[in-house]
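Given below, in the form of C-alpha cells, are the structures.
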Structure I
Amino acid sequence: MTSVNTARRAFLRGDIHAKHFHVRMPWIVEGFTDICDRCGDCIDACEEQILIKGDGGYPSVNFQLGGCTFCGNCVKACQKNALRNTDEPAWNLYAAIGEQCLDSRGITCRACGDACDQRAIRFQLQVGGIATPTLDQNLCNGCGSCIAVCPIHIIQIQEAA
C-alpha cells in the first residue's frame, strides 16, 4: 500500500489554494497509511464522533464536530496497531485564533475560552473595553474544542514547529 500525499491530491483536483488542514488521527505510528486497513473500527469507537473517513478512506479528525477528549477508545479499537500507546502525547497540535475574531471587532463572544478545559485561551482587557483572546501554546493540547464553538470559524488547528 502506498502513502497518500494529500497536498498533491488537492493540487491535482485544482484546489491549489486549499487551506484545509486534515488532522490526522491521534497517536498514529510511523507508516500509518501502510499499516491502517481503513476498517473504520476507530471511527466507530470514538465517543465524541469526531473521527471521519478522510482522504483516501483513512480516518481523520473533524473538529467542526467537536473536540477530542483523548479517551483512547480509538487506540483500543485498532486491531492493526496503527496507533501507539496513549501514555504519550496524542499529537503536536495547537489552536490558532485568526485576526478577524469577533472580540477583536468589538463583539463580545468568548465561546472558545468557555470551551477550553485547559484554560489555554484567555481574554486580555485592552484600552477601550475590548478584550482580545490570547492563546498559551504551552497549555493548549490541540483538542479542538474551541473550533466547533466558534461562530465564524476563525480558529484553526496547526502543527507546532
Structure II
Amino acid sequence: MKVTYGNGFEMTKQGALLVVVDGQVTFNVPDKSPAAIRSQIRRWTKNLLDLPSGAQREFDVTHTLIDGVYTRTLLIPKSSLLIGQIHLKECVNIVAKGDISVLTETGMGRFQAGHVAVSAPGIQKVGYAHEDTVFINVFRTDETEIEKIEAEIATTEYAEDLICL
C-alpha cells in the first residue's frame, strides 16, 4: 500500500488546507465538530486525488509481520502533507522520529518522537510533517499476506458501522 500526499499546495475551492498561525503551520479547521472535520477531510482527499500527477507523490511503506502483529512504517519527508486511508481496525500509532501534526475527526494534535496513541476503527488521519518523521501503525491480524492484511485494515470509504461521531 502506498500513501498519497501533496507537497506545498493549497486547496482553493474549499479554502486552504494548511494555514500559518503564530508562525506555525496548522490545519485550517474553523468548525471543529467531528462531522464537519470528517466532511472537510473527505473534501481534501477528493481534491488531493484530483491534483495533477506531478503534484502527487506516493510514500513507500515498509511492512513487518511477526506472529500476528503487523506494522506499517512510513518515512515522511519534512513539509509533506498526507491523507491516510480509513482504518477498519483499532491500531497503535507511534511517532518513532520527528515532529508531525495529525488531524482526525476526534481532534488535532502535534506529536514528537516517542508519542504513542491508539486509534479506533473508522478513523482517517491527515498529517503534516514539521520535520522528517517516521510514523508506525501496529495492527493485530491472523492474515499472513500483505495484500489481504491491507484489505482487512483499511478502506477508502466510510461504512455505516464505522461512524465514530
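The numbers here are math on the coordinates, done by the rules we state, and not lab data. Since this is a predicted model, take the numbers as computed values, not measurements. Cβ atoms are built from the backbone, for glycine too; each structure is taken alone.
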Structure from which 10, 40, 39, 10, 1 was derived, P(r) over Cα pairs in 10 Å bins from 0, in percent, options I, II = II
request  = Name the one structure among I, II that mean count of other Cβ atoms within 10 Å over residues 63-70 of 18.2 was derived from.
outcome  = I
key: Which entry (I, II) yields the derived value 26 for relative contact order in percent (Cα under 8 Å, 6 or more apart)   = II
inquiry  = If FRET efficiency 1/(1 + (r/R0)^6) of positions 31 and 143 (r between Cβ atoms, R0 = 41 Å, to 0.05) computes to 0.60, which of I, II did it come from?
reply    = II
task = Could you tell me which structure in I, II was used to calculate distance in nm of label points 7 Å out along Cα→Cβ at positions 119 and 135 as 0.7?
result = II
inquiry  = Using mean count of other Cβ atoms within 10 Å over residues 23-30 for the comparison, can you identify which of I, II gives the largest number?
reply    = I
